[in-house]
Structure I
Amino acid sequence: MELINAKNFKEKTGKGFVVVDFFANWCGPCRMLSPILDEVKTDLGEKVEIYKVDVDEEEGLAREFGVMSIPCVFFFKNGEVVGKQIGLTSKDMLISKIEELM
């Protein structure tokens, strides 16, 4: 999954349905969520884009979105936040949430 930052965040989240995973490399649940997000992308394909934001490298973005706990997944539709999931969750739960918000 592609890492994004403050410079390209608006461009990457501005069109279509986008999932952004705010994570840190030292976070165990974050490392467990990463392959789940890969599976979500495989299952949903072109319907969704999935990006990652490293909260240690992008503290400003984490602060802007009020990220207090990680992993924290935001759902964007055409640049607007339409949902959020805090903590580790299953592939089925993520897919259900994405389909509900699309």
Structure II
Amino acid sequence: MTASTATAPRSPKPQSARLEARISHDLHVTVKRAAEIQGRTMTDFVIHALQVAASEAIEQADQMRLSIVDQKAFAHALIAPTKPNAALKRAFAKANKLLAA
């Protein structure tokens, strides 16, 4: 057995992408100060802030989209309500009995 066949296969290096942005000197100073306050490097601070902002933007968009879907479903239910099934009829009968007592 040779040394090359005895070694375990290497796990692939996680892919990364580069992001560059030009910012004002004032913003650079502000970000640097915030990173120092949190005990982070500027890169770590920016990546964390970017992750939080991206997650919030996606969540807000999803809530808006789901809200529109829910509005359409509600309007459809008002326009064309389904017939109550046996379980719903029993629930109404039980509720009416409890309220009448």
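What follows draws every value from the coordinates through simple rules; no lab data is involved. Nothing here was measured: the structure is a model prediction, and the numbers come from that model. Cβ atoms are built from the backbone, for glycine too; each structure is taken alone.
Using the calculated result 425 for volume of the Cα convex hull per residue in Å³, pick out the matching structure from I, II. All intermediate terms of the calculation are to be shown ahead of the outcome.
On the way: I: 84; II: 425.
Structure II accounts for this read-out.
Looking at mean count of other Cβ atoms within 10 Å over residues 33-40 over structures I, II, structure I comes out largest. Each of I, II could give helix-only ellipticity at 222 nm (-39500 (n - 2.57) for each DSSP H run of 4 or more, over all residues; to 500), but the derived value -11000 comes from I.
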